[in-house]
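Please find the structures below.
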Structure P
Amino acid sequence: MILLELFWTFLKIGIFTFGGGYAMVALIQNEVVVNHGWMSQQEFTDILAVSQMTPGPIGINTATYTGYTAVVNSGLPVWEGVVGSLLASLAVILLPVVAMLLVYGYLSHHRDNPVIDAMLKVLRITVVGLIAAAAMLLLTEESFGHPGLNKQFIVSVLIFVGVFYFSLRRRTNPIVLIVASGIVGLVVFSV
């Protein structure tokens, strides 16, 4: 039963997400942690971290790891977890791929239409909101530590501010920022 629920859940997520993987993270979190309770917030945060580090689109990576974890957490064997990961990955891309194939032909012939232009402008604003919601999901106690004057929280906030500054103002390469953040975290938390 969980495999069918998983497929249906990720099918809905796939069709109602505009803006790519980061926009989809908030919907995935709401469905798998809040609505269905298939995993804890800590497990989802860990899945999100792994999804960001592995090659490929974050939305599909998150769906894959979430599908596996949800099925295994329900008590089913590992091989069914693999089936769950495949079903979640397929479901999250199925309808968007079909929709894009249909929409592409229409949009390519009507690029200069003011109605299409207005619609795309509204979608851009929506995408910014969805990505901001995904960023807010990471502002949890699991990611930053308990708010207050403790070492993990202070270092996490300082790293966040530093990365934000260097990516926005200095246009620093994201790979350099990731490596630098990892080194700072390793040095600070190993002492």
Structure Q
Amino acid sequence: MSIDTTRSRRARLDQEAVLQAAEALVDRDGYDALTMTSLAAELEARVSSLYNHVANLEDLRALIQVRAMRLLGDHVRGAAMGHAGVAGLRALSHALRTFARTHPQRYAALTRPPIDREEFYAAALDAIEALAIMGRSAGLPDERLLQNAMALFACLHGFVSLEVAGYFGDLSGTNAELVDLDEVYEHVIDGAVTAASLDATR
């Protein structure tokens, strides 16, 4: 690479460019592979120049978590549009799986303990609001929304995290006639949504 090209890339470096490069690195190599050194190599920049845009590695990882949660919220909010009640809860369940399969490494990052809890939960408001609206329209009282939301997510996350980690192997290939993972996920949703619906009638 020429000196002029290197200078041009450095001149264009801003926080958004740094974060997009960090997300690309996470998508390719995983959240744990994200370091200031690896990111500098990704950007063909000096490590010291990154500190003009992020405070440190912890700040960088916190921003990745927040952006991943915000992106998930966008997906969930979009999935909720035009739905209500049990159908809405099912739509949100499928949106979660789609997001995790599309961005497995960022999904893994956002399901780690939040580094910046205040910013993380602020970013989660879209997802939380969509889930609350679907829960209320399914008949759940406000005092039961949090418990049911946690239970629903725990059930879905159990399957989704195993799937994106490769635990089920190549069941979508030669063994698809033996185990249909889409059908298994439908069973998981059925159990979680049925439990929430039963709770609404108590």
Which entry (P, Q) yields the derived value 0.9 for distance in nm of label points 7 Å out along Cα→Cβ at positions 25 and 41:
Q
Which one of P, Q has Cα extents along the principal axes in Å, as calculated from the coordinates, equal to 67, 44, 28?
Q
By the measure mean count of other Cβ atoms within 10 Å over residues 73-80, tell me the structure among P, Q with the highest figure.
Q
Of structures P, Q, which gives 0.55 when FRET efficiency 1/(1 + (r/R0)^6) of positions 57 and 161 (r between Cβ atoms, R0 = 25 Å, to 0.05) is computed from the coordinates?
Q
If helix-only ellipticity at 222 nm (-39500 (n - 2.57) for each DSSP H run of 4 or more, over all residues; to 500) is calculated for P, Q, the one returning -25500 is structure P
If distance in nm of label points 7 Å out along Cα→Cβ at positions 65 and 81 is computed and equals 1.3, the structure in P, Q
P
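FYI, it's all coordinate maths here, none of it is from the lab. A quick note: this is a predicted structure, and the numbers were derived from the prediction, not measured. Cβ atoms are built from the backbone, for glycine too; each structure is taken alone.
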